[in-house]
Structure P
Amino acid sequence: MIIKKLNKEDITRISEIDRSEKVTLLYKYNKGSLIPEKVDLDVPRWNEQECARRISELSEELANGGILLGAIDGNLLVGVAVLGHKLVGDHRDEIQLVFLHVSKDYRRKGIATQLFNRICKRAKDKGAKRLYISVTPSESAVGFYLNHGSRLATKVNKELYQLEPEDMHMVKEL
């Protein structure tokens, strides 16, 4: 398994990632707290249209200077992370973690942690003081970021909130 910076054209390989999972707990945000809600969801792999949409969005970010990191096992892309291209926030001292996914069969092996740590380093190198993360509200995703030092954002990025109002908006001090 190797983790390395990929070329922006490699974003087309995200279809290799199996993001499927069984979700039994989702979080809702209420007055500064996470409220757990039991669910029974089977999240499938991305279909062709979803892959194409994500590739288009991520390609634009990468074309503007975003960073693409990948975890590769043999010839298979099993994890990917994308760091935004620009500093955001009131003081222009935050940068967005745009994307982080690890394939189902490769989870809980430290791959997401390695990708996240490298993204944090790259964010710091770009001058950011915080990483802004819009997180799927699943127990696994929220738990991952909380366990890696992130917290609920006290000030939400309005633009990202409009795009993803159901997500949990978090920050990681760098």
Structure Q
Amino acid sequence: MQRLFVGIELPVSIRQTLVAMRVDYPSARWHPAEALHLTLSFIGQVDQQTGANMAAALVDLPATELMLTIRGAGFFGSEQKPAVLWAGVEPSSPLLQLQQEVEQRLLPLGLVADTRPYRPHITLARVKQGGDALRCFLSRNADLALPPFSVPHVCLYVSHGGSAGVHYEVIERFNLVKR
């Protein structure tokens, strides 16, 4: 079994800027730069054959010119008990259409669609406490606005867990086909 998800790789310069957003946050488990990405669809645990079928379904994804803009920072959870710190991604029509296309292609192959609305974001850290550290992170990054960047492909990732934390590996890249 393998734990899969579909996402978008970020340019090195964007990842470096996002890493620089870190603040002194005692309970934070910051994601390393190489793990930063934008998830389009979390697949979960599947066997090798299902994974191969899902990869085949992602060939020739249509896209208009897809540009991503990272803007704003926030958290999921409550102020007292946040769970995730994130950088926001503007939800453009091309991005939302791509996310829907990925889901529609994977649903017949066993994807269980998330019932929550899609909120594009880049997970920066997992946290367990709010307080001053959360306020510091939010105030320091309130005006986050990075230059737009183009997205040439999407990736199928496998997630490897371990004592050193989670590691994400790109299994395959799928070029976006201009139509």
Structure R
Amino acid sequence: MLAHAGGVPEFVSTGLVGLGVVTAWIGQSRLRGRGFGSMARPVAWGLVAIAPVAFVASVVVPTRLWPPPAAVRPRSTASIAFVTPTPGQQVSGNMLDVRMQLKGGRIVASSSTTLTPDTGHIHLFLDGAIVSMTYGTSQEVPVSDLSPGPHRLQAEYVAADHAPFNPRVTSSVVFVKEGP
């Protein structure tokens, strides 16, 4: 109800909250002598007792009857590997030519919530920070700001919704940035 997701669970939750409010109001009105005079006092006490039960049920019942769907991630048949740079490759200059090989998967150019194990795109990370979400297997990555020494490049083939497959489809390579 609080998230406004809509649908049957929200309708049931809202109905139970309403039931709690109405039963509490009727019971309290009778007990305070402000209305419903023909109602027996034990019935009024019963209505007051039912109100908190309805409030608790407004949270418990929808989640028990309509549990949220499990976040099941697709399992991919794909594999990804770096063609360049090669492990330990010495890199100089301002740009790094990155080429990857994707087997068993197909790159799609648009995001989608319709997930299949063989469609997605590639996220590229340099030293743990994302540098691109690419729709191809080759690109130029700026390296002019990197300090001299080893750096880790990681590629992850992700589903069309930008979230990882289960298990993750990744590859990494360490290259060495040459000093000035």
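Just so you know, all these numbers are worked out from the coordinates, no wet-lab data involved. Remember, predicted model here, so these are calculated numbers, not experimental data. Cβ atoms are built from the backbone, for glycine too; each structure is taken alone.
Match the computed value 5.6 of distance in nm of label points 7 Å out along Cα→Cβ at positions 17 and 81 to one of the structures P, Q, R, and report its label. Structure R accounts for this read-out. Could you tell me which structure in P, Q, R was used to calculate distance in nm of label points 7 Å out along Cα→Cβ at positions 73 and 89 as 3.4? Going label by label, the one that fits is P.
Which structure, out of P, Q, R, was FRET efficiency 1/(1 + (r/R0)^6) of positions 25 and 57 (r between Cβ atoms, R0 = 25 Å, to 0.05) derived from, given a value of 0.05? Only structure Q yields this read-out.
Computed over structures P, Q, R, distance in nm of label points 7 Å out along Cα→Cβ at positions 65 and 121 reaches its largest value in R.
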